[in-house]
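Asker: Following are the structures in question.
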Structure P
Amino acid sequence: MSRANYTADIAIIGGGVGGCAAAIAALENGAKVILSEETAWIGGQLTAQAVPPDEHGWIERFGRTASYAKFRTAVRDYYRTHYPLRPEYRDDPKLNPGNGWVSPLCHEPKVALAVLEAMLASYEMSGQLQVIRHHQITAAETAEPDLISGVTLTDRRNGDQVLLTARMFLDATELGDLIALSGTESVTGRESRAQTGEPSAPAVAQPTNSQAFSWCFALEHLEGANHVGPPPRDYTFWRNYLAPLTPPWPGPWLGWSGLNPRTMEPMTYKFAPHQEKLGLFSGLWTFRRIIDRDLFEPGTYPSDIVMVNWPMIDYLGGDLVTGNAAQRYSYYDGAKQLSLAVFHWLQTEAPRPDGGVGWPGLRLRPDVMGTDDGLAMAPYIRESRRIRAVTTIREQDVSAAHLPAGADRAREFPDSVGIGYYRIDLHPSSGGDNYIDVPSLPFQIPLGALIPVRMKNLLPACKNIGTTHLTNGCYRLHPVEWNIGEVAGFLAAYCLRGGRDIHTVQSDPKRLRRFQSHLQERGVELSWPPERLDPVEGDPHAHVMRPR
């Protein structure tokens, strides 16, 4: 086992959405950056986790940073330049390659990867940026109680190690691993009502109760073909699995019965390859479709390509956030087996609308995922360890039910460093909770939520900021994670360049205003526009999610 030493101004641990945005901001401000990533692909949710961006309905006009808008434009331009789109779609300014209804920009993971790598390419070639792939953090050192001096990364392929030293460290890992290893004050799972004052919090804290994670995969359907293989190892277990949830799930986990997350009323999902003319929320073929073959010249694609991120692949067998290495490996293995079982069930036993069972013409697309088994390169993780921050964003700060009647936006924070919008959307949890999915209002990101109560050279850069279990549900999606990462990267470079302290930038009004001004100059929106905001307009799913 070998060991190498590297140093930089800023070390960003984790190359997901927030990590990439942080790197771009820090590099643009002259910092020398090292970016580490556990997989072969940077991009996190957008790439290795294979999750098309969940976005609000205003995203084409406002409610995102300028650099995130640049990323979205580049994705569309990539399709226009490299793909044989039909002319009427190539010229569409709101091109949605998959026409999936979950997002106005459903696209392939590899396209997001190409765009992100292009955004970083010049810095990597010049040596200002070094990207270390296939490495996970395994240790952190503190020379002084409040300062991280270095971190150890271990190559997941051969065990070789890298020691990183830097002046500032950003945690952009999916589970908050740098926060944990450095001894930074943090919280996991569900807080108690006494801790947060949240009306919907439980009476007793539940630190091992986090949202389920999912192992996504892409599939296509070739009519008349038979791609059925032997059942996966745990198929019988998952075929008979009944989820231990309260309120109870209305049927087997592998089945079309489910619950409307917003009303908790029983519903039936629909699945019909290339034939769905159904209500949007119930139609799974079009739900997260990433390629709509009808947008491309005839013959380009024999089938649509559909990303499976459905309720039945939510893994409830354990809490990743607090699990040790052996437990995480076991949970990862279980989640993969669940996803493979779902795919086999779709091929062989899933009830069809015509009365038959199974679609043997379904097949996985390993080439889309960049893997051998056809599953995503990494699991889609919805909840992380969170710092104990100067400011904790609580349910009563963003929930429509706990803000003044008629309000069209959430609590305003004087130290805002960005904006976002998504419902408080929590999937079933490892502790047995069913959905929590309630309205929020368009919100701000307070800088205080990015500032640890004690550590001086550590910043969170993704969904590990000072939210609660509940408010994480609306601060965890792509545009907000990008905004958080971008601000963290910019703040780190800003403080290093001017000899400033991260805490005083937030606490000193003059320094705060100066920092906010710099953010606005680089295209970070600090407040929602003065026009009346209708959250139903901002929610692309609202018209199909109301009670029937």
Structure Q
Amino acid sequence: MTTVSSAPAAPEILAVRGAVKRYGVFAALRGVDLTVHPGTIHALLGHNGAGKSTLIEIIGGANPLTEGTIVLEGEPRQFTGPREANQHGISVIHQHLSLVDSLSVADNVFLGDEITGGGFLRRREQVAETRRLLERVGASCRPGDLVSQLPAAQRQLVEIAKALRRDTRLLILDEPTAALSDTESQRLGSLILQLRGEGLGIIYVTHLLQEVERLADEVTVLEDGRVSFSGSARELTRADLVRLISGDRAAHPVPSETALLRVTARADDAPAIETTGLHGDGFGPMDLTLAPGEIVGLFGMLGSGRGEFLETLAGARRASSGIVRFSGQSTAFSSPAQASRSGVHLVGADRARSGVLHGMSVFDNMLISAFPRLSRGGWRDSRAERGLYDETVRAFDLRATARSMIGTLSGGNQQKVMLGRAAYASEEPRVLLLDGPTQGVDVGARADIYRSLRTLADRRGVAVLFSSSDPEEMLDLADRILVVRGGEVVAELNARTATDTRLISLASHGADTAEATAADAAPDPDPTAPEVAES
């Protein structure tokens, strides 16, 4: 681990020492140290899966430590839950906010901690206190507004107002600008600097290097559950940040040596997907061509528009303009169900909310989309269902029994079920659209998923378009990589020669570091590989 001392004078609010978190034999954290001082912003950086979310959960009381200690303002603490952490001045604002859409702003701010007296709710006092908090954070909404009617930026401010009501001394923000525009992000950054000036200690998780440069006093970088760097942000250049986050890894070998031959052999086929000037909510214009049997990655930070683009292709969102063709036919799906009937299947980023059917078995979760085509005369065909289930289990190396409830499976096995459902929902799947295909998946299941997707592409000609902010995933899975920034493709890279340093540089701020410039100038070692194009 590299450490740069900045010697802050203020005593520490939080000290995490030797934090270890194990799930069976898998260690998500491996001896992590983290110190946060009042009146400072501490940026917590690292790839997806580096351990950031686990560390946040532990500090916020949602997840117990396996080993190690947490010291809060000089006192060792082991919280039994988030409520106890809140009572000790720790507030965590997750990327997916905890607000209840059907309630008003004031009711959300006081939810679970209402002001009462004489057995009655003192609503007038709650409204007055909410108004004061909203003014403090610069929100334009009112206490009586329904949260469901608020834009993303106002929701974020309501969540911060809710945290400040608890006399918060340590505020943890997980990708707070992911759903915000540049202007809204700038305003939120100004508020965070204001809160730092009021003496709060702030842990700030982000992929955006410009936010680190603007806001952070201290930086800790996690890699594979360990601290790879801890020190002053003032000591770091942007090139340093790129290098630290990427871990200085060399280009990954991609298991696609025959990818160019495979795609060339199908060159006479119509493209599986072709978009021209496509605009939609959060992206545009997007021009893309994807061949049958090709695996293409959309690499971008959260908020880049990559996920919205996939949802638009699948009919979950409406495009505002542009052309989409599937297998040469101009098509605009009105719903994911219509897309699925045409052999185009979406697996979203949040499987817990929009994919997994809780309360149902693994068997039913796997085959629910295929039941109609497997039935005969309106009756379910148990033999056909069992045959398809067994085929899918083999294809994705699923380790679960058919009648197990889906909620008992690990995250990796749940994701295999979701991918298997999509891959075999139609008799002839043509396109898989995957948003973060291995998000929250351990390294073993991740390798299984990569092999399964590669097999679908090679043997069945399925085109795979996936999005991720994990450069390692891009290099391990994709044939080509399209870097998305600000809703547009800003570079196209050959995954066999790309590096994660270059991907991070392009996605976060463009090719203006020495590393990126040198990489662009270097000759392609493979003369048969496609040229890199950058806008």
Structure R
Amino acid sequence: MRWQEVSELQLRKNISFLLLTVLTLGFIPAQPLAVNPECTIGVAAGKATADGRPLIWKTRDYISSPDNEVKYNSSYNYKFISVNNAGGSYAWMGVNEKGYAIVNSMSSDLPDSVNDGGPSNGEIMRNCLGNCATVADFEAYLISTNSSGRDSKCNFGVIDSTGAAAIFETSGYQYWKFDANDTNLTKSGYVIRTNFSVTGGGTYSIERFNRSTDLIGDFYSGDSLTHRSLLRHQMRDFSDSQSDPLTIPYAGTWYPTYRYGYIDNYLSICRSTSVSAMVVQGVLPQGEPGYLSTMWTILGQPATSIAVPYWPVGSAPTVADGSSQAVLCDRSREIRAYLYDWSGYDNFIDTYKLLDGSGGGLWSITLPVEDLIMYNTDSLMSEWRTTFPSNSQMLAIETEYANLALSTLEEGLSYLAGLSTTSEPPIIASKIKLSPNYPNPFNAATVFPWQQLITARITINIYNISGQLVATAVDEILPPGSHSITWNSADQPSGVYLYHVTSETSMGENILHKTGKLTLIK
């Protein structure tokens, strides 16, 4: 990037941090500001991927339409599969038998007015899946509708079997192309978007963009940009307002008075509002037919479900495409209810129910099965790319793995039903022992005593009742032994205060989180 672009991204991160600080401290409820279809997408040309095949991906964020399913459509020029709202006809991501795939993300900052009479986003994607064989065909469609107009302001990502990969920032009467194969645009060969456009210069969703940029950059530099790394790490990534990753389980409290182990993931790629996710692994330009493009799909919030492979050769299994909605998605939504169980805090997920730090948790059940599905499918694909399977063979694999995913989700659901809410930190045997502060109530100063068996960084922060940090009593790396620190409150008014104690080892292990109340009387 040019220096100006880097500076702008940092400015956006700073603005986002200030906004979330305000939200978290309670001045504004830490809840979604909107429920628009705000997604994270990307495309990668073959030169960027580990196996030379193009990739396209999307995490779909639209809490207003949580029931998603995989649909097969044979009524157009080209047969295709797509992720639709249950019972709906519009496509929100998909791939056709020619190897053409498409995704989108809303971007309301694009210039130019929207033509309310033209085709909308889901309609555009459905029609183009049915009638476009290449990225060039899609661009021709955009040219043909520039004059008549589109009811659209979004970023469209597209790949095809020729190796083309691009993102088109598209509004009512114009579009702007960002070609992943254009070395003047990107030497790396991939393009990422969330819910702002380069053309429009917006800032909304910059947190997810920055985090996605870091992740994809790491995959690319490590020659591991694959469908597996996207599904496992990018689409299940949790991060904060600074786009910094959060460890699962989260051994702490998001804010001193909040529940232990819960995080606000509204600004993460794996969002509280995410309802499905997809990665299409394309084909090599020579020798591989487009119908071997694999649409890896997670029905439901990505943290709660399992990726299953589908191909554009026939109807999806009934558990992924039911008469009214998909059972796979239903089970995922039931699991989601156990994870997001804090009433009034809809964006907070209990991370200890994902991984409990002792070998248990939902992911200890679901992710090994997903690994098995991926390993077996990758082995099959190596064979199929030379022997070319029948449609029935491919559909049989879809059904086998969709049913396996369903039974695993049901096992995970039973597991979660037997758990209690995480509200206190796990007991860690006496590495740090914090005694009650004294006196309390107090009129000038209070003492915090503790003992530690290991060298660790000890931090004690003091907050007023409005959630503002008023003092840091200590923030030091201290050796084993008995310690105490005195907080002198001479410059603070009478009232109730909160203290938050944390301790971290030299290896970054969080071993103590404690919150308590202080009463200052003058």
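Asker: Starting from the value 16.2: which structure in P, Q, R was mean count of other Cβ atoms within 10 Å over residues 404-411 calculated from? Walk me through the numbers before you get to the answer.
Answerer: Numbers: P: 12.8; Q: 16.2; R: 19.1.
Answer for the origin of the read-out: Q.
Asker: Further, regarding this structure: P, Q, R: which one has distance in nm of label points 7 Å out along Cα→Cβ at positions 84 and 132, as calculated, at 1.9?
Answerer: On the way: P: 4.5; Q: 3.0; R: 1.9.
Here the read-out was taken from R.
Asker: When Rg and Dmax of the Cα atoms in Å is computed for each of P, Q, R, which one produces 24.3, 81? Could the numbers behind the result be given before it?
Answerer: On the way: P: 22.5, 69; Q: 24.3, 81; R: 25.2, 84.
The read-out was computed on structure Q.
We did not get these values from a lab; they are worked out from the coordinates using the rules stated. Just so you know, these numbers come straight off a predicted model, no measurement behind them. Cβ atoms are built from the backbone, for glycine too; each structure is taken alone.
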